Structure 1
Amino acid sequence: MKLLLVSPPFGEKGQMSKGLPIAPPVLEYMAGLTYQVRPDIHVELLDANKEQFNPAAVDADLVGFTVLTPQAPWVYQMSDELRSMGKKVALGGMHVTAMPDESRQHADAVILGEAEGIWKELLDDVNNNRLKPVYNGRFSDLIGLPRPVTNLWRTNYVYGYFQTSRGCPFSCTFCSVHKFFGGKVRKRPVNEVVEEVAASKWRLFWGIDDNIWGVDINHTIDLYREMSKNVKGKWWFGSGDLVSVQHPRSDELLGYARKAGLTAVLVGWESNNMMSLKEYKAVGKQGKDRRDAIKKIRDFGIEVMLFIMVGGRQDMRDDFEGILNLCDELKVSAHPVMTTPFPGTELYEAYEPYLIHGLDWNSFDGNHAVFEHPTMTPEQREDAIIKLRADLFTIPKILQRMFQISWRGFPMSHITSWMIQYPQGRAFKEYARERKERVLIRATL
């Protein structure tokens, strides 16, 4: 039996992009899971960001896609073409779980939730020609998880990944993580994480946990302590909250995190507008003084980037420029995205009456304004975020921020800072150029 697993493109309307420098985590993990439950199956992986996907050329008994919301239109089109040629298609991922009835129209089977508990059953059903339309996954025990399979790619990457937990203790209205993975955090055994990272071929990693230190401070300190002892010559970055950095044991946490190879963290600042922060139910994860928390992280030699949303219905025009001022004040960079109400979230339910009619899912990518605003048009918000990104990622500002990192993190935190900031600024610039071209083309029609 042959299985093809496909990572959809991130480009607008399914266009191939240059892709991320990170090997698609879901596919490597699903390959490992397949070998664990059905070692007889031949697995192929394809990253449609880096190589062309041609449905007519597919030679597989099952094609599996993992789907995020902006990727859904492309996936549906490819799935429909595959099925018209008699090929079996299975869809999974957050968008599929949030929109099962929609997804079922384009697949022979959909996987809702996590795959571990049902993957062998699904593969057996394909083999026996009795595929069911829906497979309901459940929250899995994270003991004995398969390791990612890293040798099946036909393309090259800079980063690998590792995972230490699933779930999130916070219930932010814009996020679907606590619904997809659960509000009760499940943790992998420390020794299994350490052994996996130590044995991996990768030297640079993305820690894909939704919160690299906010799930259980004591457990996380134990994990980083063991990584610092047993994982040598490897570095990584991840995402985390700010309230954990204000914990009484935070000095231990940050010290061991740096010794374990942490070079940079994307922290959930979420919004610079207090009304929006309350609307997003994200106040509790900030702590009493989030500015001091930022400074503390950097003092330990760890680079900081703010994940921040702008353009929500509570935001004002000045909030765009306020982000630039904030970054200049804190000497950090940011990853600013347009507030986007993803299906399956509380924010989607709240914003549904204001959604702009006629948009499809590929507009839900953090670049487009997808809902009406009390005082700003969609075009004004999109122009404002493009200008903000351009102002944030000039070469002088990137270098200035790099040299503000404590020398305790030299040289890897400084190298990582450049490796994250410069490509991100270049990608934002490329998107702005392509958008300008599209606007000009529409104006001439």
Structure 2
Amino acid sequence: MAIDHAPPPVEAPVRLLLPQILPALLVGAGAGLLFLGISALAEEFQHVLWNDLPDALGIGDHSALWTIVTLTATGIAVGLVVWKVPGHAGPDPASEGIGGAPLAPGVVPGLLLASTLTLAGGVSLGPENPIIAANTALTHWLGRKAAPAVPGAAWVALASAATIGALFGTPVAAALLISEALVGQPGRGSLWDRLFAPLVAAGTGAMTTQLLAEPSFDVGLPPLTDPGFGDLLAALVIASAAAVFGLASCFLFPHVHAAFRRLRHPMLMLPLGGLVLGLLGALGGQETLFKGLAETKELTAAVGSWSSGELAKFAAVKLLALLVAASCGFRGGRIFPAVFVGAAFGLLAQALVPEVHPAVAVSSAVLGVLLATTRQGWISLFTGAVLASSPAMLALLCLASLPAWLIVTGRPQLELDHQGNALR
């Protein structure tokens, strides 16, 4: 019986790949610079809000009253942007994941302004979704004008890869995410041919941030040098438990979102959301404010000094804050605060069972929470491995992801469709 052999993929000629380099370099540098500019602006404004003003008024830094007032005021400010600025800061972020169709260029200024206010005001969201959306919109618009023959999807892929590279400080995360997105999509050439230009853009974006800001996901965990069966068992249990914990927010998301949507107007939804976030921040303390990466480093720098009660409070408050912020209309991403939730959950597990290695506890818990909240397998695995800064953790995380994925797959995601129903 004859056996049919699938034809080998057609290799893209060098003459088709070389012209892609310059556009990818330009997109990568531009995406990195926009990310750094918005981040620097948000940090300056954050310093004014949380340091200069309280000092001038004689109020202690991060006092409960100041936390409530500032987050409520942030809700009012973002509400005004969503209400009055052209483009209304983009669509409802609850129904927007990473990437998606490019927005109109006129939406970008309002989206970036709302994102900057969100980051500076202490809201539990990160910069990734708005920055990717802004870079995608601008790259698509400029690219179509400069080279109309190039498909719009190619510009979108370059912008997404460049921004992810800039955000993580490495092109590896972009390569993993894009390769996952390319599965099942028609296209000529091998996977590496199709990844060529996005990798150039991602590498350029990563180098831009590395040269100008030196970002790092190293949270100072002690390295795991000789993993054993006990470490594997701990990783399996903690990743699965963290996935269940993260899923709680996914089941609640459509209900909390619907409650805010009943208010109908951004000047009701966002100020009320800011007030709720202020109350949660007053309860959880300054560790549970902002996007969460710097606060994650503070947690892991003091392994063993936090009580199990404090760590449980941090994880629960941050998860609720992420849920409220994503439901009421603040513009921001969910990966960075989810990392903090996972780190706090992992340190809680390590506090309850001190024999568990801190790197195993934190990385496995971050993996589980990210799988639940993002459903991005490669990004979840990559982030958990990067936090550990230990090659020995990679094999443990690969195995730990399997039961965690069985728990989350087919369950509601922390993203809704345009009718407000949970995606699965």
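Output the label of whichever structure in 1, 2 has the greatest value of relative contact order in percent (Cα under 8 Å, 6 or more apart).
Working: 1: 12; 2: 23.
Once relative contact order in percent (Cα under 8 Å, 6 or more apart) is tallied for 1, 2, the winner is 2.
So if we calculate FRET efficiency 1/(1 + (r/R0)^6) of positions 127 and 319 (r between Cβ atoms, R0 = 30 Å, to 0.05) for every structure here (1, 2), which label has the highest result?
2
Figure out for me which of the structures 1, 2 the number 1.5 belongs to, where distance in nm of label points 7 Å out along Cα→Cβ at positions 31 and 71 was derived from the coordinates.
Answer by label: 1.
Looking at FRET efficiency 1/(1 + (r/R0)^6) of positions 383 and 407 (r between Cβ atoms, R0 = 35 Å, to 0.05), point out which structure of 1, 2 has the largest value.
The structure with the largest value is 2.
Looking at structures 1, 2, which one was mean count of other Cβ atoms within 10 Å over residues 79-86 calculated from, given that it came out as 14.6?
The correct label is 1.
A value of -12000 was computed for helix-only ellipticity at 222 nm (-39500 (n - 2.57) for each DSSP H run of 4 or more, over all residues; to 500); which of 1, 2 is the source structure? Walk me through the numbers before you get to the answer.
Numbers: 1: -12000; 2: -22500.
The value was obtained from structure 1.
The numbers here are math on the coordinates, done by the rules we state, and not lab data. Keep in mind that what you see is a predicted model, and the values were worked out from it rather than measured. Cβ atoms are built from the backbone, for glycine too; each structure is taken alone.
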